[in-house]
1. Between structures 1, 2, where is mean count of other Cβ atoms within 10 Å over residues 101-108 highest?
2. One of 1, 2 was used to compute percent of Cα pairs over 14 Å apart, for residues 37-76 alone, and the result was 55. Which label is that?
3. Of the structures labelled 1, 2, one was used to calculate mean count of other Cβ atoms within 10 Å over residues 69-76, giving 15.1. Name it.
4. Determine which structure produced the value -5000 for helix-only ellipticity at 222 nm (-39500 (n - 2.57) for each DSSP H run of 4 or more, over all residues; to 500), calculated from the coordinates; the candidates are 1, 2.
5. Kindly point out which one of 1, 2 the value 28 was derived from, the read-out being relative contact order in percent (Cα under 8 Å, 6 or more apart).
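Read-outs: derived from the displayed coordinates by stated rules, not from any lab. Because the structure is a prediction, the values reported are computed rather than measured. Cβ atoms are built from the backbone, for glycine too; each structure is taken alone.
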Structure 1
Amino acid sequence: MHPNAELVTRFYAAFAQRNAAGMHACYHRDVHFSDPVFPDLRGDNVRAMWDMLCTRGKDLTLTCSDVNADDVRGSARWVARYTFSATGRHITNHIAAEFTFRDGLIVRHRDQFSLYGWARQALGLTGLLLGWSRMVQSRVRTQAAASLRAWRARETAVPH
């Protein structure tokens, strides 16, 4: 297995254990992450997002498959299963991930999934009827960004 494929496998093994520190160790300090909910996160915001998701994802399970990588690029497929805390609804999210590597670490991570499919599961009837709309998808992004800001504020307020 290519070392970068091993890196991606380690990343998802840490995620499956909700071990954010293990995930951070796979990322370059200049990491850039994007997905349909968090379209442009960099550096410490990426790490904080995984801290938040690992801490809040009490019933999170995931499976990872189809890991491929070379010296520069990689990909994987993964499935996350969890309860969306805002509504208590169960989510099964199928995600395609793409990676770019630098210095033996992940420097670019892009996850792709159907935000409409996610909204149908997470938001119930509202998601089914309006989850495709720019208004609902924008609200999901805005609420996620606010949650991350609150998480970061809580992080910095805790004395070390």
Structure 2
Amino acid sequence: MAGSWPARLVELRWLALGASLLLGLVLLRTQVIDTVSVESESMEPSICAGDRLVVSRLGRHDSLALGELVVFRSPDDGTRVVKRVVALEGQRVAVRDGALYVDRRRQVEPYVDLATMDGAFFGPVVVGAGTVFVLGDHREVSIDSRDYGGVPRERVEGTVLATLWSSCSG
């Protein structure tokens, strides 16, 4: 005999539980939490090439805040990149002698080495509707909104929650 009906029912319940768990993990990975490997030096020293980051996909473009680290696909080559939101739509952005100005006020950015930015100028520009202006912390090597303009909010895939592991030396 192939097994009693109650035993088969228990087996089916375990299969259903396993399938539900697998579906839940897939939904968690694709809709809630993600990871990204950093490939460039554009965010050093905050984030180094080789770091692995945990990214939240929840509310990924609804409520972006200044200073937040976001993940999106580069308009240049489609790779996933991490940059810092420095201005929101309607704000005026400029870089004068390496220092960032938003709405004509100099921003305090302890994560940027201004000594390497001497003589760097950009703007001013006004951030377009539905976009955010992003910059890399390692400004002298970063390709960012100074090159490709504001990033549409709907293209933001998520915000950085934490560093899973870091390859930064020191």
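1. Ranking 1, 2 on mean count of other Cβ atoms within 10 Å over residues 101-108, first place is 1.
2. Values: 1: 66; 2: 55.
Corresponding structure: 2.
3. The value was obtained from structure 1.
4. 2
5. On the way: 1: 21; 2: 28.
Traced to structure 2.
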